[in-house]
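Structures incoming, each one as structure tokens.
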Structure I
Amino acid sequence: MTCAPTAAPSDDDRPIGLFDSGFGGLTVLRALADLAPAENLVYVGDTGRYPYGPRPLGEVAGFAQQIAHYLVDEHGVKLVVVACNTASAAALDKLQAELPVPVVGVLEPGIRSLAKVSRLARVGVIGTIGTISSGAYQQQVASLGLALELHCAACPGFVEFVERGETRGDQVSVLAERLLNPLRAAGVDSLLLGCTHYPFLARTISEVMGRDVVLVSSAEETAFEVRDILAREGLGRRCGAADRGELKVLSSGDVEWFRTMGSRLFREELGPVSSLIWP
């Protein structure tokens, strides 16, 4: 086992908190569990209010603030990962300003990773209606000073297919053909899956876009950023050779459905899923 590196001796057993509207953030959870297996993790899937994508950003920001404060106040987390592109677009700045712990989103890591792999600097981003309409990715490109020709497309319906466990099939393929056609026409050479649900559709998306287009998921890049913060701030958990962090999973919707579907998507048994009822 490889423990999370620390800049100074540390034995911080507090968990890392992650949240998403549903199952999508499990891609980030999986990457973080692989990269820093000693860390204790708490994941909130807000399936009682999913999907976030079609909702007004102000409403999503309120949900994100509620969940993030819950993770800090009730679980004592040492770091919060907003493992949802729509919630990152809506609330990341607010959360970073008001929470007493580091907060990491998925937008900036995704754009950085996209810039690394692009050969032509002509790139695409797909996301929910809320994320794309917010202009958050254009803002990230500008703030990072990247010379990228950016093409964005909203993909309504993708999240719902994933949440139902329908990641393959004719209906998904037909929808992908229609939604991704503008990006194919633009000639992008790399495509950011700008919603944490979309990696579950990666095979279909790749078939539509063609093998020359590189698909990028922000999950692994986000996990690397979390590991760097743990090292820099001395927040990592010291572990022995046999130690593995504890995973707690909560859902605001049907917990049995979340456990069954989540385990399938997480590629590992999630174990018990606790019910979370918002006041």
Structure II
Amino acid sequence: MNMGQNILSKHIQLHFIVILLGFTAILGALISLPAVSLVWYRMLMAFGGLWVFFLFRKIPYRLPVRKIYPLLGIGVVVALHWITFFHAIKVSNVSVTLGVFASTTLFTSFLEPLTQKRRIFWLEVLIGMVIIGGIYLIFQYEFHYLEGILYSLLSAMLNGLFVVLNRNISLRHHPTVISFYEMIGGFLFISVFLALAGGFTTDFFVVSRADIFYLLLLGFVCTAYAFTAIVDVMKVLSAYTVVLAVNLEPVYGIAMARFFFPEAERMSGGFYLGTLIILISVFSYPFLKRRFRQ
């Protein structure tokens, strides 16, 4: 395979991964388990799948204990992000959750300067204000989904925090190894929470066949595979290209939601206008930032 064919195949693989990421929202709607239980199973399967991947590929994954602790802590942020994300789907729908969740860029643009102790760039403020305008439109036209909108905003904020924390630590270790310990951290956090809350009842471990199938897709395909495959893609494609493609997740997700749940996902024109404003802001931000840097 020549270089051109290899780059093309990686672009195709990248968009397949983004489709899988968007499909997680569909699975969240299909799985009947509460959000906390759903994420517990997802993280269990994810770190199990990554562990098998390490053994199969003979990739060293052991780290000194002092380096593991920060990763476990970030895993807690991931767990909370996923719990709020899936709960937003449960109390609203996929379209509302993904439309509002696209505002992750808004939170990242403000959290990153705080963690790196630099000034906030005026372009970030401008883009943030436009995104807020898009969210306001969704609020106006889909106010009956208020709880879902608020949980999706919280999930977007937690995801922004996760992105910033991961960016500060990603250069020190292999990305898949980082994901492995983060999955363990999140799994342990939820396990402790459930143990203290008395959540580990007999009913907790009674899962329908349909839910088991969907959980296997979510844990192994949409999480373990997606996390390892995107690392492989980044060996050929730039991080900039990958970030732009990942921004398509809400687009793919909302399109799939309309296909899987045509009645439940029928939204107002104001919702689509607000979502479009958010997505245009998200896509234009890296282009404009790059232009001003040049």
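Read-outs throughout are calculated quantities, based only on the coordinates presented, and are distinct from any laboratory measurement. Predicted model only: the values in this text are computed from it and were never measured. Cβ atoms are built from the backbone, for glycine too; each structure is taken alone.
Observations, loosely collected:
- Distance in nm of label points 7 Å out along Cα→Cβ at positions 197 and 221 - structure with the largest value, from I, II: II
- Of the structures I, II, the one that -14000 was derived from, the read-out being helix-only ellipticity at 222 nm (-39500 (n - 2.57) for each DSSP H run of 4 or more, over all residues; to 500): I
- Looking across I, II, the calculation of distance in nm of label points 7 Å out along Cα→Cβ at positions 37 and 245 that yields 3.6 traces back to II.
- Computing relative contact order in percent (Cα under 8 Å, 6 or more apart) across structures I, II gives 29 for structure I.
- Structure with the greatest value (metric FRET efficiency 1/(1 + (r/R0)^6) of positions 61 and 125 (r between Cβ atoms, R0 = 35 Å, to 0.05), set I, II): I
- Among candidates I, II, the computation of Cα extents along the principal axes in Å that gave 51, 40, 37 used structure I.
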